[in-house]
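Before anything else, here is the set of structures, which you'll find just below.
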Structure P
Amino acid sequence: MPLALRGHDNFRRQKSVVLGVVFFSVMFVSMGQSSQIATYTADREIFYKLRGAKFFRTASYDLANSASQIPLVLGETDIFAALVYFLCGFEAEASLFLIFEIVLFFTNLAMGMWFFFLSSVGPNANIVTSLGMCSIFEFEIFAGFIVTTDQIPDYLIWAHWISPMSWSVKAMG
């Protein structure tokens, strides 16, 4: 187990506490990106106008939008990860903290891009918000914390493997 609590020898209790904190952290950064839906859907009208005038290609816009999110996501993740990691009493090792930080950073970035995708394919902000919350619900349920992997029926196991939250929880838990 990569993350461990300082001074706790009871492995079973420690593992459930660590997984709970990890799941909460992943869920928090994922839900935080849902606030970008309004921005993404509002920017679509401008994007369509500029793309129609041949100012830039769609791939250029997507790449620039993704790159512009990196500093904000890095700042959010730095502050949140430092607070959670040290206030929860995890081992004070630089390598473990960096794993925690990097996984949360990429989870935050991936969920931002997920909401960007939903905003691109959805007709308006209301529908995109509903789709986003339904997808977050699916990602949470099949992340392996609420319903463990061995409890998921065989015909739904694909939902576990496509959930970005499950990969984040596996990486840190």
Structure Q
Amino acid sequence: MIPDVTFRLAKENAQMALFSPYDVERLYGKPFGDIAISERYDELVADERVRKKYINARDFFQTLAEIQFESGYPYIMYEDTVNRANPIAGRINMSNLCSEILQVNSASTYEENLDYAQTGHDISCNLGSLNIAHTMDSPDIGRTVETAIRGLTAVSDMSHIHSVPSIAAGNAASHY
């Protein structure tokens, strides 16, 4: 997850703060991953109660590029970009390993006996694939893509995982 503020800092050849996730959750009452960093970056930098380490933003991107060139990893998701394009209410704060799945999610909470106190929205990873050579040669690529999307929507609609109600809630909330 890379927020827009990272690019601004790199453009300015500035130092970038890395925040203690423990401090952020303890002080702000929510997990670090649930905080929109670009919106709260300056506030977190100014908060003396949050431990932080500074690195050069350009060096960060240089190291990231070298690691990706050598290994192909890590996969990257641009946090602010995906949220600007998200048509569903809520914030996308994570994805699966390859970053194909971009869904709003929320954690479940549990009673002492491990019954659900509140059912969250978990992500359901419904994937499909197309033969790109045949897809690009299709006389109507729009129809091909639309058909693929309808197929994946049908998979999502027919997913009934009763043992994990938070996945059902996540699927239902992701249809608009």
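All of the numbers you see were taken from the coordinates with simple rules; none came from a lab. For clarity, every value in this text was computed on a predicted model and none was experimentally measured. Cβ atoms are built from the backbone, for glycine too; each structure is taken alone.
Which structure, out of P, Q, was helix-only ellipticity at 222 nm (-39500 (n - 2.57) for each DSSP H run of 4 or more, over all residues; to 500) calculated from, if the result is -25000? Intermediate values should be presented prior to the final figure.
Values: P: -25000; Q: -13500.
Corresponding structure: P.
Of the structures P, Q, report the one carrying the highest value of distance in nm of label points 7 Å out along Cα→Cβ at positions 116 and 140. Working shown, then result.
Working: P: 2.5; Q: 4.0.
Looking at the calculated values, the largest one is Q.
P, Q: which one has Rg and Dmax of the Cα atoms in Å, as calculated, at 18.2, 64?
Comparing all candidates, it corresponds to P.
Using the calculated result 18 for relative contact order in percent (Cα under 8 Å, 6 or more apart), pick out the matching structure from P, Q. List each step's numbers first, then the result.
Working: P: 36; Q: 18.
Label of the source structure: Q.
Going by distance in nm of label points 7 Å out along Cα→Cβ at positions 20 and 68, which of structures P, Q comes out largest?
Values: P: 4.1; Q: 3.1.
With respect to distance in nm of label points 7 Å out along Cα→Cβ at positions 20 and 68, the highest-scoring structure among P, Q is P.
When FRET efficiency 1/(1 + (r/R0)^6) of positions 52 and 76 (r between Cβ atoms, R0 = 35 Å, to 0.05) is computed for each of P, Q, which one produces 0.55? Don't skip to the answer; put the middle values down first.
Working: P: 0.55; Q: 0.95.
It was calculated from structure P.
Taking distance in nm of label points 7 Å out along Cα→Cβ at positions 44 and 148 from the coordinates of each of P, Q, which one would give 3.4?
Details: P: 4.2; Q: 3.4.
Going through each structure in turn, the value belongs to Q.
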